[in-house]
Structure P
Amino acid sequence: MAIICTDGACKRNGKPDCTSGYGVVAYSNDGTFANQWSGGEYNSTSQRGELLGIIKALEVGLEIAVDFDESIFIVTDSAYLAKGINSKWYEKWERNGWVTSEESTVKNKDLWMAIAKLVRSYPADSLFVYQVKGHINTAIESQMLDAYKRFEENNFGVTPPLSVFTIMLVGNNYADKLATKAAAEYDSQLPKEEK
């Protein structure tokens, strides 16, 4: 099993000059830090940052799943992403021509199409996407135990060992820092008149 944690961030979300960032952190099957990635996008949103992060995590995970025959645990603090992938919303959207039940075009269709393609590329029963509560202080036991209980509620009754769960939280916090830094770096590259 490999654990890949991802998060997204945005500077000035919803404004015309916003920039998004994502962070991805991978841990090997023994919980050792393996690698990290970050990036971003101009004129983007927080949601696009989250989606870009999950795409990178899926790309990294696919290499590991195929090359090393490992199960991949992707961890996000986005309920939207975890539910969207686990419930395969993209399949219904595809059948409906990428139109929602409210008859509007799926937001970020380009990224959801990429996600659908990547998810389908995984070997059977090798990809697991989990949602954790973000921004947990892992040094405070009560926060950890509350987050552990919520994890089970949000992830179909799945309860990993506490040691694995701790890696998931630490990794998500680290991915958040990478995403925030990437959004700021993209923002700093914008000409001053665009801010």
Structure Q
Amino acid sequence: MQSKSNNSNMAIVYSQILFELSQERNKVENYLNNSITIYKLYENKDYKKLNNLLSNLSFSVNEKEKIIDKLFLNKLDMYYLNFLKVLVSRNDYKYLPNILKKYIHLASVSLNEKIGIIYSVSKLDSLQISKIEKALSKKLDKKITLENKIDESLIAGIKIVFEDLEIDKTIKYKLQDISNILKN
């Protein structure tokens, strides 16, 4: 069994390889979009099963590569597809979610982008998200991309979370703030 530190190191190494490949091919943004899409798929239970399947030693590498082809052929750049196959052939596919997360960070920094999550009580429409992205882009002087996630515990308002920044404009936060003031 490998340690968490070793798992993290493997993810760092592979994400750096993918980043360098995307730079050489002048496809950093394209690979970033692919990585975000695939990373989002991992939140789905079926893709967790897929990860277990592709990490299972009882299936041959050839069988696993056929599965990857079936899922991603004609959807991904051939080099990106081959990168996934290398992970399978080296039995390192289990690191993919971590690799993608680290690659997304590297590519975002390279492109002067920030990717975050906007939490709300109900689903925001694309126009609302777009307006918020534009306002934040102007304020932070970076391209902003937000993914909407539902958090009913917020009561009302929105909370935007980036890797290094949190903007909380929720009723829940304001009530906690008032409660803290009253306690002091």
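Every number here is computed from the coordinates shown, using simple stated rules; none is lab data. Just so it is clear, the model here is predicted, and its values are computed rather than measured. Cβ atoms are built from the backbone, for glycine too; each structure is taken alone.
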Out of P, Q, choose the structure whose coordinates give helix-only ellipticity at 222 nm (-39500 (n - 2.57) for each DSSP H run of 4 or more, over all residues; to 500) equal to -20000 when calculated.
Q
Which of P, Q yields 20 [relative contact order in percent (Cα under 8 Å, 6 or more apart), calculated]:
Q
Given structures P, Q, which gives the highest value for volume of the Cα convex hull per residue in Å³?
Q
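Could you tell me which structure in P, Q was used to calculate FRET efficiency 1/(1 + (r/R0)^6) of positions 32 and 96 (r between Cβ atoms, R0 = 35 Å, to 0.05) as 1.00?
Of the structures listed, the value fits Q.
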Using distance in nm of label points 7 Å out along Cα→Cβ at positions 24 and 40 for the comparison, can you identify which of P, Q gives the largest number?
Q
